[in-house]
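**Q** As structure tokens, here come the structures.
Please treat every number below as a calculation from the coordinates, not as lab data. This is a predicted model, so every value here is computed, not measured. Cβ atoms are built from the backbone, for glycine too; each structure is taken alone.
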Structure I
Amino acid sequence: MLLKDKNAVVYGGGGSIGGAVARAFAREGAQVFLAGRTEAKLEAVASEIRAAGGTAHTATVDALDAAQVDAHAETVGRIDISFNAIGHNDIQGTPMAEMDVDDYLSPIVTGARTNFLTWKAAATHGAQVILVFGGSGPPVGDYSLGGLQAGLEVLESMRRQFSAENGKRGIRVVTLRTGGIGDSIPADFDGRDALVKSLEDMTMLGTLATLEDVGNVAAFVASDRARTMTAATVNVSCGALID
């Protein structure tokens with residue numbers, strides 16, 4: 001098992017991406033701590049992990065609140081792996097020139113704040129690996145992304161600085177980049193099929209990464225087999241994003 005005896009905290013662990021990564025961590029032997037604001041969603045993921053023979057704990061945590069993040073970290077004790085999969089409250093579909101400034105800034109501020117707090121907590125509790133979700137990408141001409149892309153660029157800048165400052169402490173920081181995850185899009189999302197097709201058409205492989213793919217890559221990157229990887233991005237986009 002790649003992560004045997006590791007403690008892994010997954011913020012936003014009740015969501016589709018956080019849940020997929022948590023399940024992969026648990027399959028590889030990690031003790032998983034799921035944190036988020038909706039207990040029922042966290043418990044649903046934890047129940048799946050336990051049913052498969054893994055170990056999972058849940059805690060209601062607002063990861064925008066420094067006191068709550070720190071208090072939860074204290075209950076975990078040693079944090080070997082930290083992954084933040086919290087959504088950034090982005091508003092899409094409205095051109096920048098027509099947006100309210102607060103709506104544009106929301107994903108930038110949310111993403112920066114929650115990642116800053118959770119990374120800091122991990123670093124002060126023995127972290128070995130901090131995984132970031134998002135990454136840089138080209139602007140999209142035919143669809144308005146609001147502040148989402150800007151928010152992801154901010155995280156990349158933060159990731160570079162955090163990597164440089166904490167490398168000598170043995171902390172690795174790596175971003176997982178995707179070009180869209182088809183099975184993370186709700187079945188009742190209006191225009192889902194067309195969106196999935198458009199995302200597939202942008203890939204070199206003609207297919208999209210699945211949630212399981214993302215979880216498997218995350219587990220490998222978090223393991224000692226990837227011990228030389230830091231200050232870097234891992235491309236899980238099936239060729240949609242070109243390095």
Structure II
Amino acid sequence: MPIEPLPTIWQLPDPRKKRPGEVLGIGADLEPGTLLAGYRAGLFPMRVTGTYSPLAWWSPDPRGILPVDGLVVSRSLRRSLRRFEVTVDAAFDDVVAACADPTRSGGWIEPDLRTAYSRLHDLGWAHSVEAWAGDDLVGGLFGVAIGGLFAGESMFHRATDASKVALVALVAILRADGEPRLLDVQWQTDHLATLGAVEIPLHEYLDRLEVALRLPLPEAFDDGRRPTVPVG
């Protein structure tokens with residue numbers, strides 16, 4: 001079971017009372033209790049612009065989600081499912097490091113954010129899904145799981161379709177017990193749209209979030225093992 005950290009000392013903004021724009025607040029910290037309070041409120045942390053710019057708390061309207069019953073798996077991706085082994089939490093720090101690679105375009109995961117997510121992982125709140133080709137880590141994703149919410153943060157690939165295979169595995173984990181779980185992708189990008197991501201109004205996202213937070217954590221994230229996930 002995840003370990004609940006000390007509560008945050010900060011009063012975070014309420015997205016239901018949001019003012020115009022996607023950024024609702026600036027500042028606070030990256031302590032585990034602050035991060036969890038943000039995700040539970042419908043926020044996520046990301047710097048405003050550039051390296052070491054101020055920490056901001058975002059809640060876009062509309063919000064991007066990937067419905068767990070709406071994942072689009074193309075024929076080519078279905079063939080790729082057989083090419084990789086998929087695990088959970090077997091290489092969390094390596095996945096975050098790959099996602100944070102400064103040579104990637106649009107990189108936003110700075111050292112303090114890597115440390116913050118690693119601390120959440122140690123407490124049982126942040127998780128990774130890895131795709132392997134033999135002993136080589138070739139793709140993966142990570143995010144924060146609170147009850148029935150999985151707040152996806154980033155993904156990477158070093159082999160064609162490897163990150164998509166990790167996403168297929170994540171959706172299988174979230175669908176396993178038939179509960180109305182919520183896979184938050186923050187914004188709908190063209191790439192995520194091809195996989196089934198949609199935009200919903202922020203108020204609808206917050207309503208779904210309330211339901212999701214009351215659900216139990218998926219078994220794959222809660223049993224303390226590092227399971228292999230069948231996806232082929």
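**Q** Supply the structure label, taken from I, II, corresponding to helix-only ellipticity at 222 nm (-39500 (n - 2.57) for each DSSP H run of 4 or more, over all residues; to 500) with the calculated value -8500.
**A** On the way: I: -13500; II: -8500.
Source structure for this number: II.
**Q** Another question, then. Comparing I, II, where is relative contact order in percent (Cα under 8 Å, 6 or more apart) highest? Don't skip to the end; give the middle numbers.
**A** Working: I: 20; II: 26.
Once relative contact order in percent (Cα under 8 Å, 6 or more apart) is worked out for each structure, II has the highest.
**Q** As an exercise: mean count of other Cβ atoms within 10 Å over residues 12-19, calculated from one structure in I, II, equals 24.6. Which structure is it?
**A** The read-out was computed on structure I.
**Q** Follow-up. If FRET efficiency 1/(1 + (r/R0)^6) of positions 28 and 180 (r between Cβ atoms, R0 = 30 Å, to 0.05) is computed to be 0.50, which of I, II is the source?
**A** Attributed to the structure labelled II.
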